[in-house]
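Peer 1: Next up: some structures, all given as structure tokens.
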Structure 1
Amino acid sequence: MAAARILAGPLRAGTAGTRELSRVQRRRELPPAIAQKAQQTEHTLISATLDGTLDEHRLPLVLRLLRRVPPLRTVTGCLGAIGVRPEHAPGFARPGGAPVRRGARSRRG
């Protein structure tokens, strides 16, 4: 979505260049980097658990927080599902140019 939103106007006008492409690249670098770091951390914790080297009485800070503050589990789930930088389709890409309803629940059952 970031690419569509950033490049649509310049592509239509025939003026897209390296400046716009660099903007798209900068916009898209952070979310995968964060997701990969989270996956590495999860892998380390799971490996330690499966290997039997994780001491139940000395859990890493992240696990202690998740255990003691249940709402954090919801936050981590949302970050995994939605991402750190959710993108929405630009108005021209939605049927009828409908605006994005942020925070609205889906009407599907």
Structure 2
Amino acid sequence: MIQISTESVNGTSVISLSGKLNLSTTRTLESTFKEALLQSPKAVYLDMSKTDYVDSSGIGAIIRCMNWAKKENVEFACADLTDDVLSVFKIAKLDSYIKVVTLKEP
């Protein structure tokens, strides 16, 4: 299960994910992401500070979101990855393909 909330800060949509991003939750992320793009933000960040698990379906959804953002000329990044999710990104070398940023102070 995943909980998703969205907020807009200075023209940037921040989509916060809490829980597991897997096959059963990717559609929720994708529909929320598409709704965020309809607001014409300058950037969309996925706040993953409370995401404790990502499987291959979740990675696919993140890549689709990134591609939708690129198509609309909107900056995209994953923010505040947990250690477990960051290790998945590094193993799959996604950290060289997907922008990873820090939004919150540790």
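Peer 1: Starting from the value 1.9: which structure in 1, 2 was distance in nm of label points 7 Å out along Cα→Cβ at positions 27 and 51 calculated from?
Peer 2: Structure of origin is 2.
Peer 1: If you rank structures 1, 2 by mean count of other Cβ atoms within 10 Å over residues 19-26, which sits at the top with the largest value?
Peer 2: 2
Peer 1: Ranked on relative contact order in percent (Cα under 8 Å, 6 or more apart), which label among 1, 2 comes first with the largest value?
Peer 2: Max of relative contact order in percent (Cα under 8 Å, 6 or more apart): 1.
Peer 1: Follow-up question, since we're still on this one. Kindly point out which one of 1, 2 the value -20000 was derived from, the read-out being helix-only ellipticity at 222 nm (-39500 (n - 2.57) for each DSSP H run of 4 or more, over all residues; to 500).
Peer 2: Derived from the structure labelled 1.
Peer 1: May I pose another question? Thinking of 1, 2, which structure, once log10 I(q)/I(0) by the Debye sum over Cα atoms at q = 0.18, 0.24 Å⁻¹ is computed, gives back -0.79, -1.51?
Peer 2: Computing log10 I(q)/I(0) by the Debye sum over Cα atoms at q = 0.18, 0.24 Å⁻¹ on every structure in 1, 2 gives -0.79, -1.51 only for 2.
Peer 1: Between 1, 2, which one scores greatest on mean count of other Cβ atoms within 10 Å over residues 59-66?
Peer 2: 2
Laboratory data are not the source of any read-out in this text; all were calculated from the coordinates shown. All of these numbers come straight from a predicted model, not from anything done at the bench. Cβ atoms are built from the backbone, for glycine too; each structure is taken alone.
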